[in-house]
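These are the structures, in structure tokens.
Computed from the coordinates by the stated procedures, all read-outs in this text should not be read as laboratory data. Everything quoted here is computed from the prediction, not taken from an experiment. Cβ atoms are built from the backbone, for glycine too; each structure is taken alone.
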Structure 1
Amino acid sequence: MNTFPLAGFGNRLVAQIIDSIIVGIAFSLILVPFGGLAALIGLSSADALEGSDEATAAVMGLFGIGLIVLILASIFTPFVYDAFMVSSSKQATFGKMIMKIKVVGPNGERLTFSQALVRSLIKYISGHFCFLLWLWPLFNPEEQALHDLAAKSLVIREA
């Protein structure tokens, strides 16, 4: 049993909502210009490329590659952000900082990047495939979710 003041389920949930909003806004700022550029390329190339199968294929290929890059970025960025922030000197994402909570190891130490990456990966996989696993802290005396158990971490209130 630890002696740290645990963050509590509500604080953790609000921090996750804040982080989701932050990541969503960041992606919107990135995607809107690319979406507008893709629309411009699509609209302008429709008239200019009439009758040119090679040019049309090239534009569609570039658009496809760009789309794949954006999809991969949208998959990997949230959990890399989480892992980077949790393993930083702050030991918290922006949402956790706002809620004045942080992630620590079993003895209060900072997590390594690899521990934080495992934690984040399990957090996002469990969150996307079985949302009910996020309720695990409600039934665990240490208020640890599955991702905390895997990384041997605790979410505590800052002193």
Structure 2
Amino acid sequence: MEPIALLIFATCFFFIQKLLGLITEFIVQLLVRYSNEFHKVKLLKQDRYDTNIAKNKLSPQDQYAKWTKLNRKVDQLNSEIDTAEKALQAKKDQLSSSTTLLKRLITLLGFFIKIWYRKTKVFYMPNVLPIPIVQWVWQSGVGVSSWLFLLGTFVSGVEFIYKELAV
């Protein structure tokens, strides 16, 4: 394979691998968001919020029976919410595990590319510095594994900065 074609193929494959992870995560989030379990948890939490507001408006000393009844309802809602959230988490885990085979195959193919083309140089650096060691390193060129490592490090750094700024 020509070095420029290998460079373009490896770079595109790297970005497809990254995008596949993001797309599968997004699809899982969408499927969970529009599931019946998510809607049930949302309704239960809203009911708990309304019940807490009604309970906090009452004085426990003056209206003990109503306050105790609402308090028992809040406890019951809390246990139902915990059960519903566990069911929601189980569904999310099931959806995530269904995409792991595809992710593993793509990762395995990426390792194959790195190993098979490990000695192929994809581009050479120009000799601009008169230091002999730098000239020797740059003359040897940049291989596919090194290129993918540098690209992965750069993209991970950009992702980290984005996530830190998005918070």
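Identify the structure, out of 1, 2, from whose coordinates helix-only ellipticity at 222 nm (-39500 (n - 2.57) for each DSSP H run of 4 or more, over all residues; to 500) was calculated to give -22000. Please list the in-between numbers first.
Values: 1: -22000; 2: -29500.
Corresponding structure: 1.
If FRET efficiency 1/(1 + (r/R0)^6) of positions 75 and 99 (r between Cβ atoms, R0 = 41 Å, to 0.05) comes out at 0.95 when worked out from the coordinates, which of 1, 2 was used? Can you show the working numbers first?
On the way: 1: 0.95; 2: 0.65.
Label of the source structure: 1.
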Discussion item. Comparing 1, 2, where is percent of Cα pairs over 20 Å apart highest?
Written reply: 2
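Between structures 1, 2, where is mean count of other Cβ atoms within 10 Å over residues 83-90 highest?
Working: 1: 17.5; 2: 14.6.
That would be structure 1.
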